[in-house]
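Just so you know, all these numbers are worked out from the coordinates, no wet-lab data involved. A quick note: this is a predicted structure, and the numbers were derived from the prediction, not measured. Cβ atoms are built from the backbone, for glycine too; each structure is taken alone.
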Structure 1
Amino acid sequence: MKVPVKVDGRELTLSNLGKVLYPEVGFTKAEVIDYYSRIAPVLLPHLKGRPLTVKRYPNGVDGAYFFEKNAPGHTPAWVRRVRLPVPGSGKNRDTIDFAVVEDLPSLVYYANLAALELHVPQWRVSDDGQAEPPDLLVFDLDPGAPATIVECCQVAQLLRGLLEDDGLTAVPKTSGNKGMQLYTRWDGGQEPSVYAKELAQRLAKDHPRHVVSVMTKSARPGKVFIDWSQNNPAKTTVAPYSLRARHRPTVSTPLLWEEVEACRTPEDLVFTAPDVLARVDKHGDLFSQA
């Protein structure tokens, strides 16, 4: 069933609103669209100017999925797009027409495509569509089992101290999956990936039983891998407030440092879409410092 709607003056057609996208809890496409519509005031500022990559699940989180960088051919003309070079990408093309989601109608359009996950780089494009230098630096903390987000929180506090020593303010969020990320604003002259790698290697050297900075999977069990490579301009990280394609509609959730310090079990830092809407009502945008 198709439902025509008008969102902020833009006409859209929503479809299959009753389709269950999270079967374990019965969370439907209509609820996905409702979540993204309600979280938009705090989400959109973190998508503004950033080329979007989405992870689409047309048949729900238990079905097949695909990443999509190129805006679909049926994308409405009012969705902002930028053509950017992507040397070495697949499908024999040198450029990709990325969507840049900056308003509610564009966000609802993608939610209706079952674009559950929203991923963006650490840089923005200018008004004329040119890539700008990175304005964010990110550390992606990935626990190797049996380590969990509890151990990630411990490593995050160590990283926070190193960043503070360099005059940088760290902002934490969950990945919405197993781990978490730490962000800071970046306007330094040094390449962010070089700086991030140096800090990751320093922590791995000082805490070899708990931290690893190399991508070799055999080195990760029981440790937290600090993925500094997310600062490569070609890479993206899940956006704050994005849903994740887990059994439940978990969200990549900005955190208070008090919550990071108090984390004792993985479930302490699992937040679903309704949880996050309530958190925003209470705390506002905890990611506004990033």
Structure 2
Amino acid sequence: MIINNKTSEKLRDLINEVTEYRSGPDLVKFFNALGFNHSYGNGFPSRWKYTDDCLEKINGTPRLDQCIKEVFNPVNFISRIDELDRYIFDFNQYLAFDKWQVVRNEAEINFKKLHKIELKETTFKSGNLSESDFLSREFSGFTISDLGLDLNITEVLNKRVDEIEKTYNSAAYLSTILIAGSTLEGVFLGLASSYPRAFNTVKSSPKNRNGKVQPFHDWNLAAFIDAAKDLGLIQLDTYKFSHTLRDFRNYIHPYQQMSSGFTPREHTAKICLQVLKATLTEIKLNIKKLLI
């Protein structure tokens, strides 16, 4: 199988932190299992560049198929199969341009050759959610103080919200995206710390290979977004576009921005700012669900 650059970038993200966070040593172990003979030490490149280089070397070889199968290996998603299926669905939107498709048959991951590029208008279980409809939603005001988080983190997050408004109005769109993403993650971490039972018992909580829920500080933003949706804290459209914000937030890594040619625009920043407003508003309305 040969994949194009965009598909390779998506696969890199899935490997590095979306399906699970992999440190430098973890990445070396992952690719060594595919036939490499690398070691981790001084002079090791950025995680993003290392993964890009490895994927470039195995592109078009059976090792790429093996790599994709390992990324989506169902044994790593015990009690999280819905999450696995969403990852596969998202990846297939990119893989379609290579005329391939990942297919999960119970515990087996296989590939299907497509005769033509097949695109789907909606994301996994998203219904007919319109970007324009989402952006047209209005919010009278949004504040973190009403969420009942620790006072110290509330103060920090409120200052970030103020800064986001300033960066957006100043056309500093990359800063808007990055701060919005980090603020969203901070809100979710604060909620999980305040309501540990709810987040630890939700079906989408990320688990290690032994099936134990990971400590909250090891959760990535994708895991928090999925948990918030499953806990009924955010609506379906907010859930969908929160993952869009997560994707854009990953451009905090300069090498990733460079390789993708991403240039933040006002429209992109507007979506990210709207995600933050919608999330805070909906959590405020639904936070009582965490007490049930």
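Taking FRET efficiency 1/(1 + (r/R0)^6) of positions 136 and 232 (r between Cβ atoms, R0 = 25 Å, to 0.05) as the criterion, which structure among 1, 2 has the greatest value?
1
Which structure, out of 1, 2, was helix-only ellipticity at 222 nm (-39500 (n - 2.57) for each DSSP H run of 4 or more, over all residues; to 500) derived from, given a value of -8500?
Structure 1 accounts for this read-out.
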